[in-house]
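Take a look at the structures listed below.
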Structure P
Amino acid sequence: MRDALQKNLFKGYKVGDGEVEVSLLQYANDTIFTKEASLANVKTIKCTLWCFELASGLKINFGKSNFMALGVENCVEEKFTGLLNCNLMKLPFVYLRVPIGANP
């Protein structure tokens, strides 16, 4: 992921007063990639995950993996989900028993 960021293949969001770039969030065994929903970014994510599999010898279970893109058409989300071979996730959803995107 660092190589992809250094080569400007993937750019994260700048947050806070210091404009820290965030492109990857990890908690326990979950990983969240954050960036605009573009074909180039989805391909970079796919290549990064494939490289992780090759380097580690571990297999990513894409059947348990989810993809969500906010503010794009359904056909674009479905295309990207197919490319990543994972499930399409919609709002609201539950993460660590906390409802995300639901009316509190």
Structure Q
Amino acid sequence: MTYGAPVWEGAITKNKYLQKLQSAQRLINIKIAKAYRTISFEASCVIAGVPSIGLVIDGKVQFYKRKHGLENSNIICDMPLPVHKWPNPALQVTIMETNEA
């Protein structure tokens, strides 16, 4: 459902197209959760443990824009550290103070 999301990102801003995607996802969520068909879209997402399709598409679009430098933002993303730069837990000192009188 999210294939090519950066190309058709404008479609999720229109309520008509977003509702079509949500109705398709609702049917899938009902099958996953084995729920009744009278359940709402939001409840089906919660019970199935699946994020809303609008959020997933928006996340994929933001990721694509940042990866390809199409968005000018000052947001700094955390990058994973190489293994040789991981802090050694044995070298970290923990000091616990107690207030014993």
Structure R
Amino acid sequence: MEQAFRRVLDQKTTLASLDAQLRARQQEVEAISSDQGRLRENMKALKGSAEERALLQRYTHQLDAQEDRLATLRSQISDLKARRERAGEQLDQILSEITLNETF
């Protein structure tokens, strides 16, 4: 019985780890989205002087880098969700295999 409960605990630990990774990626997506909003607002305020064009170019590069990171994060989130679902199914399978003895 101890071995069965150990398997359940191990699988729940795996699920918790995947959940934490998902939350971290999603928080990063939210932070990037917030920063992009700030950058876009700053870009709207620029008028066109040489210094402002340089700043606009810098903002554009930042947005481009953030978009690349967002694509990576979205891919990772998708992968983590699939892994989370499989781990949940494995936990369900482990739990269904446990039969309790009435004298327990």
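Taken together, the values in this text are just the output of simple stated rules run on the coordinates, not laboratory data. All values derive from a computational prediction rather than experimental measurement. Cβ atoms are built from the backbone, for glycine too; each structure is taken alone.
Among candidates P, Q, R, the computation of relative contact order in percent (Cα under 8 Å, 6 or more apart) that gave 26 used structure Q. If helix-only ellipticity at 222 nm (-39500 (n - 2.57) for each DSSP H run of 4 or more, over all residues; to 500) is calculated from each of P, Q, R, which structure is the one that comes out at -33000? Derived from the structure labelled R. Taking 1.3 as the value of distance in nm of label points 7 Å out along Cα→Cβ at positions 1 and 89 derived from one of the structures shown (P, Q, R), identify that structure. Traced to structure P. Each of P, Q, R could give distance in nm of label points 7 Å out along Cα→Cβ at positions 49 and 65, but the derived value 2.5 comes from R. Can you spot which of P, Q, R the value 273 was calculated from, given it is volume of the Cα convex hull per residue in Å³? Of the structures listed, the value fits Q.
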